[in-house]
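Participant: Please find the structures below.
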Structure P
Amino acid sequence: MNKTFNKPTSFSASMLLGEQFLNEGKILKITAGGFSMFPFIRRGDIVYIKKINNEYLKIGDVVVFKTNLKFIAHRLIKINFKNSEAVYTCKGDSMIKYDNPINKGQIVGKVFGISRNNRYINFESKKAVQRARFIRFISPITGYLFWLTRKMYFYVRNRSDKFFKPKK
């Protein structure tokens with residue numbers, strides 16, 4: 001008898017394994033699958049995640065949190081306290097809207113580096129920390145800037161025959 005597993009079930013199992021891996025103090029490597037953190041993290045980048053005590057999280061860090069069906073890596077924008085409990089607000093660098101607030105139980109780790117084109121980029125270096133703070137500072141407009149850039153890119157791409165006519 002063949003057993004088949006639907007994606008949510010098998011992915012939920014891999015999420016649990018990934019979280020267990022982090023809780024054991026190991027480093028989790030996953031492949032980025034979206035564009036929400038572009039250009040900081042790009043689709044296909046290998047993302048390195050480690051468990052971190054939430055007390056050590058700083059504004060500008062890229063945190064990994066769990067939702068119902070997946071892990072999401074977004075930038076920590078602000079930390080508020082509600083009834084003495086920390087409530088975290090995150091946002092993808094190229095997104096217009098902020099994520100729904102999350103609590104400490106949803107945070108599974110922090111991104112401390114990526115590997116792109118066989119090159120390691122350390123997110124904890126002084127230069128990367130300064131860049132993260134700058135991106136966090138301009139966060140309210142980054143989504144609109146990337147949205148406009150995407151619109152312009154697709155406009156030019158779809159009309160490239162009009163802009164770049166071959167010479168005869």
Structure Q
Amino acid sequence: MRPFVAGLLLLAFGTSVPELAVNLRAMWQQEAHLALGNAIGSNVVNFGLSLGLAALAAPLLLRARLLVPMLVLLVVATFALMVFGLDGYVGRIEGAALLTGFLAATAFMLRHARHADAEAQEEIVAFASTDTGPARNLLRLVVAAALLYLGARWVVSSSLVFGRAWA
């Protein structure tokens with residue numbers, strides 16, 4: 001696997017792992033509504049707050065050719081979720097459709113990654129590279145997994161407490 005593709009996957013999955021951990025914890029505790037709220041809420045915050053503040057600080061440059069098609073796919077996935085939820089329920093068939101869309105988007109990203117401009121590729125490779133050995137990286141992975149578990153547990157339990165207090 002080329003370093004650019006590995007870095008792209010690291011960015012794509014690494015930034016979503018905390019939401020996934022919270023969603024898995026919510027599902028484990030039979031609180032599926034928290035998983036849906038977390039997924040929608042994190043996207044609203046990522047686009048509205050994170051990108052809004054970043055653009056206020058400095059204009060954002062959409063130079064990675066992969067970004068525009070991925071944004072279109074995000075809009076399509078959002079619209080699909082809205083349609084799937086019209087009956088008040090997102091079931092296994094709709095979940096399978098969303099997962100299939102995710103896998104197709106990932107395949108698209110991997111297939112077209114080689115066409116990204118050289119500067120964008122270099123930035124992603126530099127971001128994802130590490131100069132440490134496997135033992136240190138394994139330690140980082142173990143610590144990150146423990147923190148993700150504890151964080152997801154805290155977020156789910158706190159969300160339930162806040163939700164009940166405001167109900």
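Readers should treat all values here as calculations from the given coordinates under stated rules, not as data from a laboratory. Quick caveat: nothing in here was measured; it's all calculated off a predicted structure. Cβ atoms are built from the backbone, for glycine too; each structure is taken alone.
Participant: Could you tell me which structure in P, Q was used to calculate distance in nm of label points 7 Å out along Cα→Cβ at positions 57 and 129 as 1.9? It would help to have the intermediate numbers written out before the result.
Facilitator: Working: P: 1.9; Q: 2.4.
It was calculated from structure P.
Participant: Now, a different point. On relative contact order in percent (Cα under 8 Å, 6 or more apart), which of the structures labelled P, Q is highest? Let's see the in-between values first.
Facilitator: On the way: P: 19; Q: 43.
For this comparison of relative contact order in percent (Cα under 8 Å, 6 or more apart), the top structure is Q.
Participant: -10000 is what came out when helix-only ellipticity at 222 nm (-39500 (n - 2.57) for each DSSP H run of 4 or more, over all residues; to 500) was calculated for one structure; which of P, Q is it?
Facilitator: Details: P: -10000; Q: -25000.
Going through each structure in turn, the value belongs to P.
Participant: Can I ask one more? Identify the structure, out of P, Q, from whose coordinates Rg and Dmax of the Cα atoms in Å was calculated to give 18.1, 52. Intermediate values should be presented prior to the final figure.
Facilitator: Details: P: 18.7, 72; Q: 18.1, 52.
Structure Q accounts for this read-out.
Participant: For structures P, Q, calculate mean projected area of the Cα convex hull in nm², for residues 73-144 alone and state which one comes out highest.
Facilitator: On the way: P: 5.8; Q: 7.7.
Ranking P, Q on mean projected area of the Cα convex hull in nm², for residues 73-144 alone, first place is Q.
Participant: Still on this model: Where does the value 1.00 come from, among P, Q, when FRET efficiency 1/(1 + (r/R0)^6) of positions 33 and 89 (r between Cβ atoms, R0 = 25 Å, to 0.05) is the thing being computed? List each step's numbers first, then the result.
Facilitator: Values: P: 0.65; Q: 1.00.
Label of the originating structure: Q.
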